[in-house]
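Rule-based calculations on the coordinates, nothing more; no lab input. Quantities reported herein were computed from a predicted structural model and do not represent experimental measurements. Cβ atoms are built from the backbone, for glycine too; each structure is taken alone.
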Structure I
Amino acid sequence: MSQSKRVSVSPGNVLSVILGGGVGTRLFPLTKERSKPAVPLAGKYRLVDIPISNCINAGLKRVYLMTQFNSASLHRHISQSFKFDHFSGGFVEILAAEQTLTSKSWYEGTADAVRKNLSHLLNHEFDYLIILSGDQLYRMELKRILSQHVETYADVTVATIPVSRKEAGAFGILEINLERRIVRFEEKPKDPKILDGLAINPEHFDRLGLEGDQESFLASMGIYVFNRDVLVSLLDQSHDEAGRKRDDFGKHIIPDAINTHRVFSYVFQGYWEDVGTIRNFFEANLDLTTELPRFNFYDMGSPIFTRPRFLPASKINGAHVNHAVISDGCIINHANISHSSIGVRSIVGAGSSLHRTVVMGNDYFESQDSILENEMMGRPRIGIGQNTRIENAIIDKNARIGDNVVISPANKPEELDHPLYYIRDGIIIIPKGGSIPHGMVI
């Protein structure tokens with residue numbers, strides 16, 4: 001196929017799309033009442049703040065967010081967080097699944113979501129569409145992938161990251177030539193012989209700009225750049241010749257395009273974490289409490305933006321705090337907090353101990369009348385009570401944890417559903433608005 005017309009990149013000719021994902025089953029119960037992109041992160045952010053901030057830092061201020069499940073809180077967060085002036089032409093807007101004269105179904109895959117919204121996208125002038133995922137923690141200079149896309153005369157560019165053989169089976173793995181053009185794609189390969197053929201030749205590391213000398217495979221990050229006309233043509237057919245649906249970029253569109261278009265790999269070598277599972281989400285949050293976290297929220301060269309809150313500074317009343325992130329508006333009494341993330345408006349009672357705990361915080365400060373009313377019903381106040389011990393747990397927003405409570409997954413199954421709590425990947429989760437009565441031992 002002939003090479004697409006080369007057009008230089010500027011923020012004005014790039015449109016951004018963030019895919020909000022499906023039901024979020026792997027992040028349940030954090031997605032019980034919210035969509036994946038709306039899940040709180042690092043005390044004061046939401047997952048969706050990461051890709052939106054990557055766009056804003058690259059000057060890309062026309063952003064669509066596609067979602068279909070529990071989108072109310074996400075819509076509220078977007079409307080309260082990302083506002084551009086009337087003259088910039090910038091926007092961050094949600095495209096929720098909708099019934100039309102041509103479609104009455106939900107999004108059935110990443111490509112299907114874009115296909116069903118193509119009429120909205122094509123209302124804008126753009127030469128390149130960049131597609132990002134809404135549940136990944138990373139900081140990428142999007143100008144670099146866009147520049148490489150133009151310089152290589154690519155029709156499609158796929159962001160990839162080097163992974164080990166052990167990790168390769170969980171990703172779509174690509175093989176590239178020395179020009180970085182993708183020549184082969186295998187979805188989640190498990191066969192050692194197939195993996196042998198996909199490993200990057202160590203002799204090509206320097207030529208490809210790869211660091212290190214360990215065996216590596218290039219995994220797709222679910223981040224793509226498409227030329228406008230190429231996107232339209234690739235999404236034109238919703239079924240292949242055998243009648244099978246072509247609803248997913250990673251499984252259908254990209255593998256097919258390799259044979260008909262110029263599809264290139266952009267190799268990313270920074271920190272990247274797919275926080276789509278409870279374990280990955282939990283460990284990513286705890287990593288932020290280390291002295292040198294792999295993801296740096298303190299990099300003001302490319303800040304992470306979120307909703308501006310007008311909260312007082314946090315107050316620490318004699319607590320012992322060791323490797324913790326404490327967000328705005330918290331009141332921490334004589335407690336012991338270690339390797340934990342404490343979200344906005346959190347209250348921690350005296351004598352309590354939190355170790356390896358992610359507390360997502362609260363949406364409001366509880367009034368005295370509300371506290372008295374809940375006490376009359378035998379419910380604790382919002383926050384963590386006194387003399388309570390919590391370890392290896394996620395406490396979702398607005399949870400009420402009583403006095404003298406013990407929460408620990410020790411000697412419990414890896415997966416468990418209980419009326420008051422859940423266990424996923426060996427981590428206890430108190431759901432949003434949950435209540436654990438005084439003296440309960442979990």
Structure II
Amino acid sequence: MEDINSWNWETGSRDIADINQWKDTFNWVEEPYVSPNGENIAAIVNLAEGEFNVCINGEPWETIYDKIWHLRFAPDGRLTAVVSEMGEWTVAVDGNPWENKFGYVWNVLFSADGRHIAAAVQQDMAYCMAIDDVPWLQTYPNMTNPTLSIDGTHSAASVQVVEFAEGEIHKFQEGAFSAALDGETWDKHFVNVWNTAIRADGQSVAAEIRLSLTEYTIAVDGTPWEKTFGCVWEPVFHPQNGSIAAPVRIDGKWHLARDGQVIWDRKFVQLWHTVFSPDGGKLAAIVAPKYGKWTIAVDGQPWPVLFNELVTDVVFSPDSRRVAAAGKSNGKWGVAVDGVMWRNSFDMAWRPVFSSNGNDVAAKVERKGRYTVVVNDKIWPNEFDALWDPVFNPAGDKILLRTLQDGKYTRRVISVKEI
């Protein structure tokens with residue numbers, strides 16, 4: 001990620017671009033995206049039938065493409081898109097396409113710092129991953145669940161290793177799927193292989209697997225856990241020691257297992273979206289203690305606050321002390337922090353954001369079609385047509401707000417005390 005310390009943190013507002021002017025220049029302007037530092041706004045634009053480009057701060061890329069989609073800023077501020085030229089697809093970075101071209105490209109992924117960009121690719125009905133324009137040497141007839149390591153130097157996916165016709169059920173049941181790390185598959189095959197996870201050092205892969213039509217477990221580098229379960233959910237690696245946690249289903253209830261052994265003494269109607277704290281000392285997950293009642297459990301202890309529709313986005317503070325989540329009850333969204341519900345409710349609330357010291361929590365929210373930010377349950381009175389997630393400065397006393405009003409994009413830095 002671009003060094004946040006180098007961003008302009010001087011309080012005040014600065015107009016960056018007027019999208020209304022773009023609409024006078026192009027046939028149409030698609031959904032805009034904003035860079036992490038707030039200095040750039042970009043959108044896919046149409047020039048004529050079969051002619052598309054990207055406009056960033058009012059300036060188009062040099063190359064015109066047949067089609068462009070999935071426009072995104074990388075964490076380091078580079079602008080990426082999936083582009084088609086003469087019927088071939090690839091990834092363009094700041095307007096420069098990869099040299100390799102493919103039959104199709106999807107699922108663009110970024111390393112945590114944004115230095116590496118990966119994508120799932122298909123050529124002549126053969127599938128693989130590509131990182132920074134370098135595809136795997138091996139390809140497969142089917143590939144799902146692409147994953148990129150935190151540092152962006154390794155990629156993994158679930159792949160089909162045995163081809164079978166629609167009626168060859170015996171081949172499917174014998175095991176036709178595996179996981180591949182940087183293109184190299186496990187030695188063992190399974191009935192199914194789903195969500196993959198890569199260890200922090202990039203040297204190990206875990207995945208959900210199905211050993212038979214009724215037996216599920218987690219496999220690590222091709223070796224299944226000794227115990228099998230009625231079902232499993234996505235595995236996650238401990239950020240330091242490489243142990244693996246995953247939700248598992250036993251006798252109709254969900255438990256949390258670590259390296260194959262149940263570690264929480266409570267069982268739940270549902271348990272998923274497991275997250276380790278940054279220091280690895282805590283483990284949180286979205287759980288349903290009762291049917292239709294959702295909350296967060298930290299180290300096996302569920303919060304007292306319950307949502308009757310859903311809970312999303314489990315977030316630890318950078319110092320691992322605190323946990324926040326957004327949830328929905330009775331048609332309204334709210335934010336809960338450390339098990340305590342904010343008083344205010346909203347038509348929509350997005351992923352909560354902690355300050356670097358963990359003392360403050362902010363979230364983008366929607367009320368009656370307008371967007372603003374809430375900090376520690378205090379609503380900023382200014383509302384906009386569009387707003388991107390707030391970003392705290394390193395000191396935690398200022399917030400970057402990227403706002404769009406009447407087609408004008410404005411970069412704002414405000415003091416936390418203003419809210």
Structure III
Amino acid sequence: MSSARLQELARRLAGLAVSAVDPERLVRDELTRRGPALRCDAVLALGKAAAAMARGARALPPIPLRPRRLLVRPHASPVLLELGWEQLTGGHPLPDRQSTAAGARLERWLADAQEGQTLLALISGGASACVELPAPGLALDDLTATQRALLGSGLPIGRINAVRKHLSALKGGGALRQTRGRVLAFLLSDVPDDDPSAIGSGPFVADPTTYADALAAVQPLTGIPERVVRHLEAGARGEIPETVKPGDPDLARVETTVLGGGHTARAAVAAELRRQGFSVEEGELAGDAARAAFGLVVRGRALAGESVALVMSGETTVTLAGPAGRGGRNTELALAAARELAGGTPGVEEVVLALATDGEDGSSRSAGGVVDGTVWEALQRAGVDPDKALEHHDSATALRSAPGALLETGVTSTNVGDLALYLRRPAGAPGLG
């Protein structure tokens with residue numbers, strides 16, 4: 001039985017999820033809520049959503065002098081078509097020379113703030129790579145090699161960020177130390193639990209992790225430069241000052257607001273599904289992508305009722321043990337879910353959606369996938385070995401052989417992590433709204 005209409009619903013829900021976390025609207029609404037008394041002398045926008053968040057800053061009340069404005073985004077993220085902004089780009093997911101040039105510019109720009117002035121900092125995911133300033137004694141190559149090893153390690157984002165913050169002069173509150181002004185930080189969260197210290201690696205907030213935490217994270221990994229290990233060891237011995245810690249007096253100059261995150265997108269999707277008569281359960285998405293796919297389908301199939309949905313937000317991981325094909329967390333989850341759905345369940349339609357809300361899932365150039373019980377066999381008929389594709393992390397290449405299985409949104413201008421969705425309803429049920 002065809003699940004085409006259920007697949008189309010999943011694609012519409014992907015669009016709804018992205019719309020629910022529109023950065024421009026979230027910034028504009030927060031500024032409007034604060035009212036005309038707010039005054040900002042400088043505006044900074046960092047990360048994948050920098051351009052959209054910057055557009056939202058148009059809602060700032062006017063002041064006699066135009067505030068200084070600096071924007072740094074990944075090379076592939078949308079440009080801001082607006083005069084008056086100094087705009088720079090940097091690498092992602094690996095920092096590059098333009099990232100360090102942007103970091104050096106940001107350091108000077110922050111130092112220009114006078115005591116008593118207020119900086120509006122608009123921070124989104126992707127800032128960790130596109131703007132970077134290596135800690136003293138380290139070079140760009142050290143950070144790039146370390147980040148490459150971290151990305152293939154399967155470590156959760158919190159442990160990855162513990163390392164990155166202790167190799168950088170800007171992360172873990174480092175940017176706060178570069179300025180004398182007050183900071184009003186608006187954050188768009190792409191991390192579990194909306195932890196401000198993990199969003200963009202926390203340039204203006206306290207860092208609860210330590211050099212010892214960072215050292216423990218890299219010790220099992222291969223490919224970490226010796227200079228990085230020595231740096232972390234020195235920090236763990238107390239020979240290098242720690243990142244900004246809770247209770248630091250500088251934190252009194254900062255007010256932090258999380259505007260939205262994965263839970264915002266998840267809630268919007270769940271509300272629409274309930275409106276359409278689905279019984280909905282929500283949850284957190286984490287762990288290895290293929291195992292998460294198995295858990296998603298098993299848990300979804302266990303839900304009581306006819307028309308049911310399981311909506312999950314968060315971020316999975318993929319561990320690379322060698323050369324990998326083309327794909328990302330979400331295409332891998334979708335392909336692994338296709339294996340679990342293969343053959344289907346008599347009398348029902350089932351669909352799984354896996355979505356990277358920024359529209360860029362790893363190396364896939366897609367946003368994820370939409371699969372049902374027919375996809376696995378369709379891939380085999382097309383001459384693809386889907387098991388081998390999973391083994392070699394070539395999920396996007398495989399899904400491209402099944403018409404409609406890849407979800408391609410283009411760059412979305414937002415970034416709140418991933419969304420995974422299981423949908424089930426009786427075969428041949430009436431149309432969907």
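Between structures I, II, III, the greatest calculated value of Cα Rg over 2.2 N^0.38 Å, for residues 166-293 alone is seen in III. Tell me which structure, out of I, II, III, gives -5000 once helix-only ellipticity at 222 nm (-39500 (n - 2.57) for each DSSP H run of 4 or more, over all residues; to 500) is calculated. Structure of origin is I.
For distance in nm of label points 7 Å out along Cα→Cβ at positions 246 and 342, the calculated result is 4.8, so let me know which of I, II, III that is. If you can, show how the numbers build up before the last one.
Details: I: 5.4; II: 3.5; III: 4.8.
Corresponding structure: III.
Source structure of the calculated read-out (P(r) over Cα pairs in 5 Å bins from 0, in percent, for residues 46-189 alone, 2, 10, 18, 19, 17, 13, 9, 6, 4, 2, 1, 0) within I, II, III: II. To which of I, II, III does the computed value 2.4 (distance in nm of label points 7 Å out along Cα→Cβ at positions 38 and 206) belong? Attributed to the structure labelled III.
For mean count of other Cβ atoms within 10 Å over residues 30-37, the highest value in the series I, II, III is held by structure I.
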